[in-house]
1. Tell me which structure, out of 1, 2, gives -4000 once helix-only ellipticity at 222 nm (-39500 (n - 2.57) for each DSSP H run of 4 or more, over all residues; to 500) is calculated.
2. Suppose you compute relative contact order in percent (Cα under 8 Å, 6 or more apart) for every structure in 1, 2: which one lands on 33?
3. Suppose you compute volume of the Cα convex hull per residue in Å³ for every structure in 1, 2: which one lands on 190?
4. Quick check on the output: 25.9 is mean count of other Cβ atoms within 10 Å over residues 98-105, derived from one of 1, 2. Which one produced it?
5. For which of the structures 1, 2 does the calculation of distance in nm of label points 7 Å out along Cα→Cβ at positions 90 and 114 return 2.1?
Structure 1
Amino acid sequence: MNNRWATTIALAAVVALGTTGCTFDAEIATNIPYEPSDGAGTTVGDIAVRNALLITDDGDRLNLVVSLVNTGDENRAVTIQWESGSGRESERVVVDGQSTTSLGGPEQEQIIIEGVDVTPGALYPVFFQYGDEPGSELQVPVLDGALPEYELYVPEADPESTD
């Protein structure tokens, strides 16, 4: 009789372990890092590039919408580079120590990428770098102003093209 109880308990333990044991080494999905927004991000030294988006109306003029977070104490001059119709172009943005600089909003500095032909929904490469830190090329999503939250970020038409 004792042998039967021991066998039953052992069998129950094996069944319980067999049905739940496969999750012992499984990666927990909520611990996997991801970008919880429409934009993309990367880190270059002390600079965290957050929620980078390109907003366009016609695919020819793109407004870079991004937040640059400086986690260091020193000011950093961040170089942002991209390929346009006329070649490699760049802009420098100074981000004060322990602060955030946001670009692309209606009341903020805007970096307009022109002379390209990009379809909304595509990814466009933008390079971020400062000082001697190795830079990072980020594949930035291109969106249009169809959603109300992006209407204010669509770049105005090029005044030179409205002759």
Structure 2
Amino acid sequence: MTSGLKWLWLSVLVIVLDQFTKSLASQYLQLHVPVPLMPGLNLTLVHNTGAAFSFLSQAGGWQRWFFVVLALTVSVVLIFWMARLPQHYKGWVPASLALIIGGALGNVWDRALLGYVIDFIDVYYQVWHWPAFNIADSAITLGAIMLIIDTIWLNTKKDSA
């Protein structure tokens, strides 16, 4: 197995944690009713039919399958990228790709089965609220940040002899 594909365990972990926390949120939270955890952080169950920040959430339903196909296509491309990484690859790329894949597939699971993505983490400051998100969204964001850092600042020779 190439060095990149051995990171797929991280994708599976993200999917399992994401689905577990979404199940808990659906079981114990009421839709749109915030539960304060600490100043600046609530748990609030939201059903997001759109993409990031509820983009296209009012598009009439076609976006469900569009986002499913898009996320599956991106995931397959990223898996092929991981498979082509050199055996002794150094850097954050395999882990960042695994996080993005796990997050994408965690949200695809919801979208395909439910028609919406379950979000429940509500970060706010005074009256301003960041759009609610979930573990999958966090994994995608962390993976993207790691990929950018690896590309820009850790741009060293990654194929050691």
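Read-outs: derived from the displayed coordinates by stated rules, not from any lab. Just so you know, these numbers come straight off a predicted model, no measurement behind them. Cβ atoms are built from the backbone, for glycine too; each structure is taken alone.
1. Details: 1: -4000; 2: -18000.
The read-out was computed on structure 1.
2. Numbers: 1: 23; 2: 33.
For relative contact order in percent (Cα under 8 Å, 6 or more apart), the value 33 is produced by structure 2.
3. Numbers: 1: 190; 2: 125.
Answer by label: 1.
4. Working: 1: 15.4; 2: 25.9.
So the calculation was done on 2.
5. Numbers: 1: 2.1; 2: 4.3.
Answer by label: 1.
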